[in-house]
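Novice: In what follows, structures are represented as structure tokens.
No lab work stands behind these numbers, since they all come straight from the coordinates. Keep in mind it's a predicted model, so treat the numbers as computed, not measured. Cβ atoms are built from the backbone, for glycine too; each structure is taken alone.
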Structure I
Amino acid sequence: METNWYTERLKALPERPGVYLFKDEGGAVLYVGKAAVLRHRVRSYFQSPADLSPRTSRLMERVTDFEFFVTDSEQEAILLECNLIKKHRPFFNVRLKDDKSYPYLKVSLDEEWPRIYVTRRVDSNRARYFGPYASAGSVRQTLDLIQKLFPFRSCQRSLAGRLSRPCLEYHIKRCIGPCTGKVSRREYLDVVKQVLYFLEGKEELIVKQLQRKMDQASEEMEYERAAYLRDQIRAVTLVTERQKISWTGMGDRDAIAFIQMNDQTLVMVFFIRRGKLVGKEHFVLTSTQEEQPEHIMSSFVKQYYNFAVTVPPLALLQHPVDETLPIEKWLAAKRGGRVRLLVPGRGKNRELIAMVEENARQTLEQLRVKFLVETDTVARGLHELKEKLGLPEQPKRIECYDISDIQGALAVGSMVVFENGYPKKEHYRRFKIKTVTAVDDYAMIKEVLRRRLKRGSDSQGDPWGMSPSLLLIDGGKGHLNAALEVVNEAGLSLPVASLAKENEEVFLPGRSGPADLPRTSAGLYLLQRIRDEAHRFALGYHGRLRQKRGIASALDSVPGIGPKRKKALLRRFGSVKAIKEASAEEIASVPGINRSVTARIKEHL
């Protein structure tokens with residue numbers, strides 16, 4: 001009797017907690033799972049297809065290999081599972097859409113004069129973090145609101161000395177001017193404390209603090225200051241009345257519910273603090289078709305709280321999770337206190353979940369309408385490009401190229417890809433210009449295209465091997481001719497066009513004038529989107545190279561600073577500017593940096 005490839009391997013699996021990965025014949029990870037007992041869990045997949053769900057059956061049809069990691073506990077396995085899902089993004093896992101780096105609000109309590117700003121990295125320092133937020137737009141709305149309510153500093157000026165005059169932010173009452181010595185550090189920290197109270201939903205404490213200061217100012221006949229504080233109290237009260245819904249008797253808790261549509265699920269999270277709704281965020285999960293609600297909820301809870309900075313003592317859920325006890329233990333370890341996962345059946349908690357579910361439904365409908373409108377515009381744009389540019393068919397894959405340099409220094413090229421009118425970011429590529437030293441955009445375009453087309457001819461089955469339906473160049477007729485020269489050299493027949501910034505004109509081979517694309521056409525709008533994305537991508541790469549060069553030249557000139565010390569300094573401060581502004585005590589506290597090295601750093605920077 002023939003033995004299956006997995007029979008002996010299943011017997012050798014340990015009876016320990018851990019994580020398993022199923023792979024296809026190409027080695028790609030198809031699914032990542034957690035197990036309380038690896039042997040039992042993995043063996044459950046290798047049974048008759050009739051005993052498996054349709055989704056699991058389709059998974060196992062593609063599995064040709066597996067590997068596993070043993071952990072000391074189920075809690076460690078949950079953490080490893082989340083990290084491996086984020087790393088591999090397996091097709092058969094329910095996963096957060098675009099979860100590479102969510103934004104947070106950071107209150108830099110590790111600085112002498114703290115700032116509040118947006119960051120995508122959470123460090124283990126004395127700073128406070130709030131989030132994650134679903135998008136940069138939502139976190140910036142929150143930041144803009146608190147800047148209007150509380151006058152904290154938003155600049156990165158050095159406050160080591162005293163400036164002679166404050167900036168515009170001071171005059172419009174969005175900063176109290178610590179840079180000019182107009183306020184003591186204690187007074188400034190009171191403002192930061194008010195921001196923390198606001199973000200924690202403790203607006204009653206803010207109002208009490210401001211009321212006390214207003215009364216004191218009035219007694220001391222500082223009527224202008226008293227009036228300012230009165231207006232601030234009114235603003236805080238108005239905002240909290242507009243935004244907060246109260247549930248008497250409720251403490252800190254998150255409420256989570258979702259709505260499914262086809263292969264995507266929208267999850268809504270309400271944040272209840274001290275019995276008040278202080279915020280909400282929505283997240284999109286992919287690969288949820290045919291999944292059970294319990295598995296969707298489990299996947300979201302694990303992935304969301306893996307990077308959330310705050311875990312409340314209670315999470316109200318629309319559906320139960322697969323393994324309540326292990327997840328509760330993992331969350332308790334993260335919080336440092338007991339955490340309960342509760343599916344309410346009645347009462348105020350059930351009413352709250354119903355409200356969260358309705359908000360999820362309404363948000364999903366808004367996103368659906370927005371998608372349909374955008375889809376219609378994109379479809380019209382692709383049709384217009386086929387007609388106006390004389391293409392044999394609607395351009396399924398458009399590749400756009402741009403060059404970024406400053407007087408020829410650190411020149412780079414970018415390639416962005418749009419498929420069916422939408423960005424395909426995993427196919428984007430960057431090029432560091434290697435053969436062109438002069439300021440010559442045409443030569444740089446030629447180098448980038450030669451390298452791209454050569455990689456394409458040498459590749460099969462990956463993005464390099466895919467042939468574009470339209471090759472778009474950022475530039476005018478000269479850039480178009482340079483691209484054509486390379487395409488002809490390669491013996492290819494590819495549609496090529498260029499888009500000139502000055503008059504937003506599209507040029508085609510063999511035509512003296514621009515193509516007939518009106519300024520308001522969906523086709524031109526689509527080309528502009530693609531061109532702007534290529535420009536953004538090139539500029540971002542160029543900026544990072546400039547920063548690296550600046551960091552290298554500034555720190556490499558300091559005697560006694562080698563690669564290890566440079567890395568430690570940058571890990572601690574993030575930039576040369578921040579190192580320059582840091583105190584000698586702060587620099588000396590970095591591992592490997594002694595007093596004499598600190599003195600040399602201060603002297604050279």
Structure II
Amino acid sequence: MKILTLHCDYVKFKPLKKALKDVEELSDKDKEETIVKECLVVLTSIEQGDSEKEIKQLIEAVEKTAKEVKTNNLVLYPYAHLSSNLAKPHLALELLKESESQLIKKFKHVTRAPFGYYKELEFKCKGHPLAELSKEFKSSNTEEVKTKIISKEEPVDHKNLLHQISRSKLDTSKLKDNDHRILGQKLDLFSFNEVAPGMVFWHSNGLIIYNELINFWREEHIKENYQELKTPQIMDSKLWKVSGHWDKYKENNFTTDYEGRPFLVKPMNCPGGMLVFKANSKSYRELPLRTSEMGTVHRTELSGVLNGLFRVIQFTQDDAHIFCADEQQTEEEIIGVAKLIQKFYKKFNLEFDHVELSTRPEKRIGSDEMWDKAEKMLSKSLDKIKIKYKINKGDGAFYGPKIDFHVKDSLERTWQVSTIQLDFAMPERFELEFADKDNSQKRPIMLHRVIYGSLERFIGILLEHTNGALPLWLSPRQVRVISFTDRNNKATEKLATELKKYFPLLRVDTDTRSDTLQSKVRDAELLKVNYMVIIGDKEEENSTLAIRPRGGKPQFGVKKDKFIEQLKKELEERN
């Protein structure tokens with residue numbers, strides 16, 4: 001059994017038509033739209049082998065989560081997409097009904113969505129750390145069988161194993177043409193494989209985009225005097241118990257052991273950054289101290305909710321932690337980070353739809369006085385740079401309030417990307433100190449922030465926003481030199497070599513196939529090549545170029561020096 005619990009402001013669903021032949025019949029009232037507010041939605045997949053033992057585990061897990069998020073309204077929602085090992089429909093319905101009857105004894109309001117129907121589904125999920133939790137339940141007997149099979153020494157059937165390690169096939173029937181998963185396949189950017197669920201296999205072309213985004217990020221951070229860090233992937237549970245992540249999110253993290261000591265594969269970069277700060281003594285002269293890390297993190301997700309680059313298990317966050325001496329310095333840093341965020345998104349032609357100031361959640365650490373001060377500092381900073389914002393009540397992090405930036409893409413969708421979080425709690429927990437002017441030891445104020453957020457998710461957004469037509473500096477295929485006929489092949493190769501001499505890092509290739517020019521141009525357009533340079537007899541004779549910009553009209557008689565100057569400007573300015 002697999003479940004995904006969603007703490008929602010509301011959930012709305014309506015049965016449309018039967019998805020299976022033999023399903024429960026619905027009354028006219030059951031066929032109407034159902035709305036449940038302030039609830040915990042339990043998306044549930046009943047799997048082969050599930051029994052009353054799994055139901056008991058379900059009840060216990062739901063009770064625990066509902067208590068933590070403080071809700072008495074429950075929605076049990078059949079959701080087959082979480083598993084590829086589903087039970088037979090009649091058994092699934094029987095277990096869902098039994099689950100419902102037991103949950104009714106525990107909760108004030110329990111609603112079960114119809115089983116075996118196509119349904120409209122709409123919900124608004126809250127944004128706190130417990131808002132989305134996935135769990136998997138298996139009987140002890142199943143675990144025993146698995147252990148026996150694994151421990152039994154048998155000859156390895158390499159061919160059978162290789163057959164099982166098949167590349168994940170993408171079902172494109174319900175996807176739009178500009179879906180980043182289709183673009184990733186067509187442009188040979190990345191792929192996924194069942195051997196590493198929710199983890200990206202970056203192909204050479206996709207890794208170019210990934211690295212160019214990091215290069216831009218790194219250059220801008222050097223200008224802003226950030227010190228880049230790199231912290232370990234796996235760290236002792238002691239660290240995560242100090243930070244609070246071990247107890248709060250242990251079920252959603254990857255754990256391992258080393259010499260009898262429990263370790264955690266890092267789900268976030270902050271605790272490692274705390275240890276770097278503590279590694280040596282700090283003076284007020286060093287503050288504000290801006291540290292940054294392109295850190296890879298892992299967080300468990302059920303396979304059914306994974307979604308290309310948008311929802312993954314392994315991803316890279318462009319974290320930064322800024323340590324400040326006092327409130328004034330903190331406000332100045334908040335303003336500086338907000339301006340840096342604006343600079344980044346202007347570069348990618350992504351407009352901000354709205355900005356939110358998320359305030360104290362019910363479950364939090366720290367005093368009300370601390371929260372009053374932190375929320376006031378964030379709002380004051382936003383007012384100073386005249387950024388309009390909405391109040392998102394109760395949606396702050398458990399350690400402090402935050403500013404969330406939401407961008408709008410070319411499809412009019414909004415995405416929460418950058419965030420600035422103000423934290424008095426972590427410096428307290430980790431006993432961070434610096435020597436002030438009078439040599440007394442004081443506690444720094446800390447800012448957490450990301451700009452891209454998840455780099456994988458940002459690339460997915462960018463690919464769909466541009467339909468894969470990336471600017472020159474980001475594009476994996478920048479220039480393609482095409483021969484008009486076979487007799488122009490030598491001149492074509494020569495020009496490509498000359499361009500590489502001017503720009504050693506230019507991504508340039510040639511197409512000298514014995515094919516029609518129309519076919520060569522079409523192939524380059526499908527691959528989103530920025531510039532096609534066509535060499536024919538006329539170009540050779542006049543020492544000129546025929547340039548075809550991506551999506552534009554051909555330009556004839558272009559001097560080579562002029563084209564080189566144009567490339568230089570675009571690459572330097574990252575236009």
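Novice: Given a value of -10500 for helix-only ellipticity at 222 nm (-39500 (n - 2.57) for each DSSP H run of 4 or more, over all residues; to 500), point me to the structure among I, II it was derived from.
Specialist: Checking each candidate, the match is II.
Novice: Suppose you compute P(r) over Cα pairs in 20 Å bins from 0, in percent for every structure in I, II: which one lands on 15, 38, 40, 7, 0?
Specialist: Only one of I, II returns 15, 38, 40, 7, 0 for P(r) over Cα pairs in 20 Å bins from 0, in percent, namely I.
Novice: Could you tell me which structure in I, II was used to calculate FRET efficiency 1/(1 + (r/R0)^6) of positions 208 and 432 (r between Cβ atoms, R0 = 35 Å, to 0.05) as 0.35?
Specialist: II
Novice: Taking relative contact order in percent (Cα under 8 Å, 6 or more apart) from the coordinates of each of I, II, which one would give 8?
Specialist: I
Novice: I would also like to ask the following. So if we calculate FRET efficiency 1/(1 + (r/R0)^6) of positions 40 and 136 (r between Cβ atoms, R0 = 35 Å, to 0.05) for every structure here (I, II), which label has the highest result?
Specialist: II
Novice: One of I, II was used to calculate Cα Rg over 2.2 N^0.38 Å, for residues 232-447 alone, giving 1.46; which? Spell out each step's value before the answer.
Specialist: Values: I: 1.46; II: 1.07.
The read-out comes from structure I.
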